[in-house]
Structure I
Amino acid sequence: MTLDPIVVLDIGTSRVRALVAEENPDGKNPGRLEVTGYGDYPSAGICKGACIHIDDAAEAIRAAIKDASTAASVTTRAVHLPLTGVGIDSTPVHQELVVNGEIQPEHIEEIKAHAREAVRPGDALLHNVVRQYAVDGIPGDLPVGVLCKTLSLDALLIHGPHARLLNLVHVLERLKIELASPFFSGLCASISSLTGEQKRDGALLIDLGAGTTDFVAYANAQMADAGVLPVGGDQLTNDIAAAFHLPVRTAEALKRAHAQATLNVTTRTQRVQTSDMTSVKLFDLQQVANCRMTETFTLIRDRLRQKGLLSQLRAGVVLSGGGALLADVVTLASDIFELPAAIAEPTLPGTLHDPAHGPQMATILGAVSLAYDEQLEAVANQKTVWRGIKHFFGFS
């Protein structure tokens, strides 16, 4: 069965990206996804994952989707949407259900529904991540068909303000586009950037965006924690602008050209020229970047340490997002977490690493993977229903 093209829309603080991916478009590589359309425009009307001006946001989204759809020769009627923003967080949940008999699929749905009740009022549930089932206290895989007294579930709920999702849906409605499914951006980045081995050994994915910083921690192959910090690359730009009394545009250019996350004492006497022909001390610029990035990494480190997860991250730290391109940010991350660190090399299902897919593409490529899994599951469910119908009517 040919799957429908997957369209993902990544609405960031600095860029709006639309991507179309299709399974085996040339008929030569079954199970392989390839990018057939891509659009990338400066973002407008979006701040830290929230829509603050619907008209401006709609124009940027329309432009990105038009370019991607035209290149792929598809008509976009629905999109999968990675979400980030202030207030998105995770909550661990332990739930128990008395069965006193054979576990049925309805019991699984019931216990997951009870777990969802832990979402705080006013929040929308993005993901109900099952970490472990247990039958009468004995952990195992999906236990349908097993006899037991009590079924238990450990899950991680990822949730965020419902109003933020509604505002983005409102923007899409203006463009006559439906929301196929929302995903947490940090989870998307981890899907495309972490291997199964890294998740088993324990790894931390930090997605350094322009408006926010997402993070996802894995321990023993299970997602253990996730959240969002309300700081990103734009905050560093604002720090530079304030420190050196520069326009924001000049500060952004200075950051991209000369900022680095670590300090180099040999640069104390060096100066660099800005685009408006002023100059600043290179070491002072390094200090500004170092302070901001140290604070960001320290906040995540302290949270994971408090939860007892830091010691379980044997595979280290992986950095994605545009902020991963900041000079020496890998060195600083390694120093702060006292772990090996690397820049993400995101991939699509069935493909090897493509150098064109830099760390800033981790979220959108991961969203493609999640959407692809949804399609495969839907097809499998249809096949199951059809097999049942054929059996009922006496077909083999």
Structure II
Amino acid sequence: MQERILHTFEAGRRGKPDELESSIANLLGAHLLELDPNARFDLRVTGTTNNERPTVRVSGELSEHLLNDGLKDSLSKIVLERYNSVHMTELKPEEIVTEFVLKPQAASLASNGNAGDSGNPIAVAYRNTPNHLPWERYLAVEIRDILDAIYQNKGVIPERIARISGVSKLEGLRADGKISVDALYKGSALVGLKGITIAVEHEPSLPLKELRLKLGMIISAIVKELESEYKQPFGVYEISINGVGPWHSGGWAVDEGSREAKPYRDGFASYGVQEDSFSGEDPSKPSGTGTFLARYVAVQIVGNGLADFARVALSYTIGREEVGLNIFTNGTARIRQEDLESLIRESIPLRIKDGIKMFGLKDPSLYKKIALGSDYFHNAELPWNRVVKIL
């Protein structure tokens, strides 16, 4: 008898501190890879407000030969551009402070794929869901993207959502906020949604009652559209919007985050242990590259019809060439687990250096796409989310 299990995912809006910091970390990493494709780095970005000026602290380690005053000027410009883009502001360089506390790493450690590290990344995929993502993850990020698009387009609702919801405009949103979706499963099959919880920063000119009414209609329209497209009933669920009341001040002015504060935003934490956020890490680290490989394996399993669900766990150990592999299908596999794991090992190389090559992880443009989308798995065109024939 299969038991029921609740999975939850929270997507932060692009102006939410840890989300903004994660995107900045990825953009800074992209710049370092432009300077040296073999750059090694692990960046931490933390923001706050000091005397009403945004203040950003960039710390961590990077290849020693890249440390110079010119680098700091370039990174400061990237921080300013991203902040202005997300918050729709026009701050000048003197109106934002960027501090650097960067430690060097020896040149001997700066060759991606050879330094070595331990890690236990995981990822999942479902056969009949958008982008093979868990429903809670897909919905939370999709709703977040639509809210951010409304904010960036000065309140205009995307046409398809406006047509279903009857709401054409929602003026007064600000950049901060988060969306949490709870989904109940029986085995690997969705039973239904339990709840969608939303908190959004908004202008005082947008009354709370209007926000709740219009946003509730928009959310219902998004869910209704997916129900129709995927023939997937979501059942009766609760929508909660700004449950504690109006929210007029957000971002770094009231919340000091860190790109490491919410590691589950990068991976699939409700399906297992999420070790670390991998935003701002170079591709030699198993947290990121290993998760991409695990996701790629899971996508191939469901995309090739080998199972309806796959949870893939990889294991990397310093000094060992062999990669540990465990595949859990929750009883949905078409072939024996031993045969499935053998097929994967024969078809897909699992070492970190293989993932770097297979996904082009030294390409700076890849991290710019990730920062723009503010997620690693929502974009079906990213290489680890694509289905290829392995049979």
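Check the numbers for FRET efficiency 1/(1 + (r/R0)^6) of positions 153 and 289 (r between Cβ atoms, R0 = 41 Å, to 0.05) across I, II and tell me which is largest.
Numbers: I: 0.40; II: 0.70.
Max of FRET efficiency 1/(1 + (r/R0)^6) of positions 153 and 289 (r between Cβ atoms, R0 = 41 Å, to 0.05): II.
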Fill in: FRET efficiency 1/(1 + (r/R0)^6) of positions 9 and 65 (r between Cβ atoms, R0 = 25 Å, to 0.05) derived as 1.00 - corresponding label from I, II
I
Worksheet item: Computing relative contact order in percent (Cα under 8 Å, 6 or more apart) gives 25 for which of I, II?
Response: II
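If FRET efficiency 1/(1 + (r/R0)^6) of positions 249 and 345 (r between Cβ atoms, R0 = 30 Å, to 0.05) comes out at 0.45 when worked out from the coordinates, which of I, II was used? Can you show the working numbers first?
Values: I: 0.45; II: 0.05.
Clearly, the read-out refers to I.
Have a look at I, II and say which one yields 3.6 for distance in nm of label points 7 Å out along Cα→Cβ at positions 121 and 193, as calculated. Please list the in-between numbers first.
Values: I: 3.6; II: 3.0.
Answer by label: I.
Match the computed value 171 of volume of the Cα convex hull per residue in Å³, for residues 33-240 alone to one of the structures I, II, and report its label. Intermediate results must be reported in sequence, preceding the final value.
Numbers: I: 151; II: 171.
Attributed to the structure labelled II.
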Discussion item. If semi-axes √(5λ) of the Cα gyration tensor in Å computes to 39, 27, 19, which of I, II did it come from?
Written reply: I
Worksheet item: Between structures I, II, where is mean count of other Cβ atoms within 10 Å over residues 177-184 highest?
Response: II
Worksheet item: The value 1.7 for distance in nm of label points 7 Å out along Cα→Cβ at positions 49 and 329 was derived from one model only; which of I, II is it?
Response: I
Worksheet, complete the sentence: From the coordinates of one of I, II, FRET efficiency 1/(1 + (r/R0)^6) of positions 169 and 321 (r between Cβ atoms, R0 = 41 Å, to 0.05) came out at 0.95; that one is structure I
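We did not get these values from a lab; they are worked out from the coordinates using the rules stated. All figures in this text were calculated on a predicted structure; none of them were measured in a lab. Cβ atoms are built from the backbone, for glycine too; each structure is taken alone.
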